[in-house]
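J.: Take a look at the structures below.
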Structure I
Amino acid sequence: MVTADVTARSADYRFDVAGGRLCLDFANTVGWRGCDEPDDHLVSYGDFAAWAGQAGAVAPRRAKALLRRAAAQPAEARRALARAIELREAIYRVFAARAGGRAPRPADLAMINDAVPAAFQRSRLVAAKDGFTLDTQPDEEDLASPLTPVVRSAVDLLTSPDLDRVRTCAAADCAWLFLDTTKNRARRWCDMKTCGNREKVRRFRGA
């Protein structure tokens, strides 16, 4: 259920950001996707803002400002969260399809494409130490503004040779996405300490 509640699940809850790219970390805000009852970590706008601050989509100070604005505009916060969840699912399905060697659904690509113009609308090239970087000034009025770097991350990865390194966790009940940066491209688990060890124990007990 989408809610404008600005309270996060827990003040000390830490989101997993081991996907290797911001867009994959965002797609992974649903736990145990392969189960009958997946665990959605974005059940309130507060969760969305907390994830954005922890994942680096926005600065911590900006995340707090978003919470204050969401509390003052609950209807807008609900719309922003609903938009974020729709985009998250489209991003997940596109990358999961690519990781599985399948063509993505046109509707999912269309949803991401619909978000592209806004993601680059407030962007400009600025000089950096080793060249140039694309700087984006967030719209202070937009509660969905943390999606801007997510969309840019998705565009960058989808158009990068690294796209071939996107994997889906081999644990059937997990199905998280991650970027395999190993030299032999043999990584199978989103996290060896969790899914990897759990699968090893499962196989041992079944042997």
Structure II
Amino acid sequence: MPTQLPLFPLKTVLFPGALLPLHIFEPRYRQMLADVAAGDRRFGLIPPGTTEELPPPGAIGCEALLRAVWPLADGRSNVVVGGERRFAFQGPAISAAPYHRGLVDWIEDEPDVQVPTEDEVAALRALAQRYALALNKLNDQAIDHEFSAAASELTFQAAALLEWDFESRQSLLETRSATVRVTRLLHALPGLVAEAERRAAVHEAAEGNGAGAYA
């Protein structure tokens, strides 16, 4: 039976197991935030339709768990959400709320005929760790990323780091095969890691000599 969920159409992809900062400013979503914070702290992020409203049935989104809220003086808020379960949008729900509510079905990965090997998972984990370290250096931060040893969770944790366009990230969220996601990431990450490490080295050198070099 479908579950009813507050929905936030947004051209941003949230992956299961990942954290995402959001800025809430539109009045209807301020109300959604207040209602969610007073309730079970959960809503759904879903890609917008062509008119920035709800997409057609079948669109894939991700449940967001409200982790932290920083209210601003003018009524806006900065929040951090954590990705939980993926869902398939079934259609809008009848509601008097000013924001969207929808009916969703929770989805899982489909069984793979051939699962990723231990070597493939280990290689993906090592690449994700290197990429996270390079991003920390580039952004002068020290975020402690923990990566799962399980292929399904690991793929989403790695994908959350990638500076891909919306369509590529959404496609990975929609992929219901851990093996396919591992294969795609192992193909894409080596080049991305090498480039991020190159930029991080330039950034560190510039900070070290004060020359203001640009990557």
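Values quoted throughout were computed directly from the atomic coordinates according to the rules given, and no laboratory measurement underlies them. Here the structure is a predicted model, which means the values were calculated and not measured. Cβ atoms are built from the backbone, for glycine too; each structure is taken alone.
J.: By the measure FRET efficiency 1/(1 + (r/R0)^6) of positions 46 and 142 (r between Cβ atoms, R0 = 30 Å, to 0.05), tell me the structure among I, II with the highest figure.
T.: Details: I: 0.95; II: 0.40.
When FRET efficiency 1/(1 + (r/R0)^6) of positions 46 and 142 (r between Cβ atoms, R0 = 30 Å, to 0.05) is calculated for I, II, structure I comes out on top.
J.: When you work out distance in nm of label points 7 Å out along Cα→Cβ at positions 30 and 166 for each of the structures I, II, which one comes out largest? Let's see the in-between values first.
T.: Numbers: I: 1.5; II: 2.4.
With respect to distance in nm of label points 7 Å out along Cα→Cβ at positions 30 and 166, the highest-scoring structure among I, II is II.
J.: Now a separate question. Out of I, II, which one gives 0.10 for FRET efficiency 1/(1 + (r/R0)^6) of positions 54 and 134 (r between Cβ atoms, R0 = 25 Å, to 0.05) as computed from the coordinates?
T.: Working: I: 0.65; II: 0.10.
The value was obtained from structure II.
J.: One of I, II was used to compute mean projected area of the Cα convex hull in nm², and the result was 14.4. Which label is that? If you can, show how the numbers build up before the last one.
T.: Values: I: 13.6; II: 14.4.
The value was obtained from structure II.
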